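Novice: In structure tokens below, several structures.
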Structure I
Amino acid sequence: MKFFYLSLIFGLSLSQFSCTSTPSETLVYMGTYTKGTSQGIYVSQLNTETGALSTPALAAKIENPSFLAVHPSSKYLYAVTETSADKAVVSSFSVGKAGLLTKINQQSANGAAPCHVSVDPTGKLLLIANYNGNNCAAFPIAPNGSIQAGKYYKHSGSSVNPQRQKSPHPHSINIDPQNKRAFVADLGIDKIVVYNINHNNYTLQKHSALSLPPGGGPRHFSFHPSGKFAYTNLELTRQIVAMSYDANNGILKKMQILPTLPPGAPASGSTAECLVHPSGKWVYVSNRGHNSIAVFKIDQVSGRLSPVEVEPTKGSTPRGFGISPDGNFIVVGHQHSDKVTVFKIDQETGALEDTNNTVNVNMAVNVRFLAR
């Protein structure tokens, strides 16, 4: 019966599944902007042998779901609605057959342009960053996946770029592997703001902050699996920052800053996503404008980086991408060419190879996986 429903939704035959190894299905969710023909969140199935994506289906109709997070149980999915303050919300969905989504509930984001959402490893706490709300927020998650009323934490300050840094702009919020602290990359004040997490009452308390080069604009943030190192991309100056992390004291320290563009490339565009490979061997950063992904090798002792390559993504404005749970593929969403492309990851070097697998999704800006 499972294959019957999948074949109806995705147009797949039993023979296509017979060559696929475990897990039985790897779903790829794509968040979008709904300013064009997109209607919300789309879902495909990834062939974990070839990297092929099934024809995307509309999983849920929702305005501007620009960032998604999957619950650790794989039963629920969360999405922000990146829009004006009166409409900005974070929504919960239950995951059904073939990955289609049914809305559970929503809560106000209490700020304009929520642009990032994450869920802690226990599945009991949801966090968001409000780009134009100058704040981040923490929401308890009920056992049925619904989002409960949240609490908000306002940032203050500015930095040197008059166009982009007149006020705080929290751009992402992530949790350390120890599940003790939350890390907010604030583009507007050039800081990574660190919060202690109180899991008893689902609140945050400001702990420390790491100042980064003025005008850099930290955007996204990703931990090494060891918890000893972390990486952030500077959106405005097209760089990546390697940091050490003392989990006992909750302190980040800068170690290294490298460009994400190759030598001789025009100093234009901006970075978008920053993700560490599940193995901890490499970190990847997307370059908008240059339309590429920069690949860096991570020294497993020091956490420092060395460049591997800068790979064209075969589309315009690679805003968001995701790494498959098995670590074999990167799926890239392109905001301005209505394309989602798939690259195979060389397991020896971390370099990317175009699989020539692509599907059409209008204004795809975020990619997340659900394997079950």
Structure II
Amino acid sequence: MNFLLIIAILCAIYLINFFFKQNKFLLNYTGESHQKFTGKKNIPLSGGILILIFSSIYLIEIDSFLYLFSFLIFFIGLFSDLKKINSPFIRLILQAFSLIIIIYFTGIKIETTRIIILDRFLDLYLFNLFFTVFCLLVVINGTNFIDGLNGLVLGYYFLVLIIIYNLDLLIFLNLDNFQIKFLLILIFILFIFNLSNKFYLGDSGAYLLGFIIGYLLILIYSKNQFSPFFIILLLWYPCFENLFSIIRKFRFSRLPSKADNNHLHQLFFYFMKKKFKFKNIYSNILSSLLLILYNAIVFFIASGDIYNTQFQIVLVFINLLIYTFIYIQLFKFRIKLN
């Protein structure tokens, strides 16, 4: 990796964020509780723009259609950040419509799940199309759900990329060594800036990153038939956060589309702040790093046998049980203090 290229990335991030702050464009603080629970500073929601700019070096190489249509997902998030599309339902419809277009032109599909009944339906084009759309929707919106602490989303997906890099799976994307290293270093630099509270991903960044990673994992799987449950395991956290949040809100008679501060990462933040009297920034960093560390351990174990479906299924269920147990304990802690 050329040292000058790294300097260029750092300068570009600084200049874009400086421009946004100077022109008061795409700043995060709007008074909504879920946007300010870690702090009240005006931070640029520039993550989506940064990812879109820098990702061109490898997305175009993988599939020019993929990069072109990434703009569709990005703009849905951007208009959400700009408060031009406030309805979660409308955003979901737009995402689904965009994904149908993307899948139609790129030909990406989930070929097998190793669930016999489901695989029979996957042979039908329309069912496969809508199933693939559904899976990507879960990843995209789940990514947005866990984007509540600095560094959490970028750190999580950096970890995913490191795992598939160590397993030599990135070679199936037809990227050369330079592009692979650029991708990893780019995500790591963005992770450090985000963790340091220099910029937020915003809906545009969360949607875009979730879409790109989800798409690339499907593409890799289509070229190397390891267990599909290994992919599920790599994406278990944002996907289960999405499902769990919907169930939780129904349980308490709340609209699933209404944002709140009761996600797992937010309860972790609250626990660190109240239990150990840490400042917001330290509670944020520690909560993010602990969640990333936990997933690093899970991914390391899972990578030991990526072709063993039963092994991967057991790990998925163990994660779901651990998540649920920890969530209940943290929720009880919060309720007790309130």
Structure III
Amino acid sequence: MSPLGERVRLGVIGFGKLGSIHAANVAATPGAELIAVCDPNPVALARAVDRHGVVAVPNLDDFLALPLDGVVIASSTPLHAEHIRAAALAGKAIFTEKPVGLNLASTDEVLQQVVDAGVPFQIGFQRRWDERYQQAKAVIDSGEIGDPVLFKCHGRDPDASDPANWGLDRNGGLFLNCAIHDYDAARFLMGREVERLCATGAALVHKGLGDLGDADTCATSLFFGGDAMALTEWSRYACYGYDIAMEVVGTRGIVQFGQQRDWMVIIRRSADGVGSVFDVFGDAYRRSMEGFVDAIVTGAPTRPGVQDARIALHLALTARQSFEAGGNTLQVEPLVPLQPAAGSDTNAERWSRQLFA
């Protein structure tokens, strides 16, 4: 709850599969109230009204004119930047799904407007809110496994999406749409920045992706200087269900989850596993929304924030560039943090006073 005892008023842009999850989590978050949903699809709006009794708005300007404290952006990927910009100019706190944009230039342009507006901003890397990743991070930071030297993970999705949505200009492709999560997780767990990387991939099952310059399988090696690295793998045809696993190897031990710890040979087939990302990360999605609301109320920094959004996208774009170049190892140039423009109002206390006025 806010210091004045009011609820944080939030609206959701995009009421598709993920937008409906976010809307339900907003409605269930203590101290928050789901006010409205914006979607050009009348069927989606009718579904939102039926589930939550919210104001249904097809037009973005009308939506942002409502008395909202913040917005949750779950629209299609090509619209993220436009919606983030509009929300920032309207003075709304912003939670958005990744990626912000499909290239770094447009991403930095819109995030500069966010920084200048001084509004809270959170990017939807839900792994940081997952209890398993947080426990692993606590073990690593405690020094229990020594110096972390190797991060390994895989992500396997049973859904390559509707072919109508394929295309690097529609969802960014496998690197920006999927592998980006593990690039952020690598930074989060290792506590270091990637200096160089190389990536390979192919369209092994969904051949049409290859015709569009995309892949359904990729592997990336990321190097944190000369004494630590990460190995990530993604695929989009896991018929047995959504599957993740990760481990961090240290100089004195290992922390892992999602791996079998005995000597059994395991076979998993169709319908044997967990169905979707929402089953695996349901609690993490909920906790991320609770964290967003808490940041609005308390003025605490949002996490992951603007710089995390930029760096993860930078890594994903560099990985795709390496993939397109046949797996060449490329340097990852560090990104200078965005600074507010002279004269812009980034005073969190003033923003909070306006929010609850």
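Each value in this text was obtained by applying a stated rule to the coordinates, not by laboratory testing. Everything quoted here is computed from the prediction, not taken from an experiment. Cβ atoms are built from the backbone, for glycine too; each structure is taken alone.
Novice: If you work out mean projected area of the Cα convex hull in nm², for residues 145-200 alone for I, II, III, which one comes out largest?
Specialist: Between I, II, III, the highest calculated value is found for III.
Novice: I have -1000 for helix-only ellipticity at 222 nm (-39500 (n - 2.57) for each DSSP H run of 4 or more, over all residues; to 500), calculated from one of the structures I, II, III. Which structure is it?
Specialist: The correct label is I.
Novice: Could you figure out which one of I, II, III the value 2.1 for distance in nm of label points 7 Å out along Cα→Cβ at positions 97 and 113 was computed from?
Specialist: The structure behind it is III.
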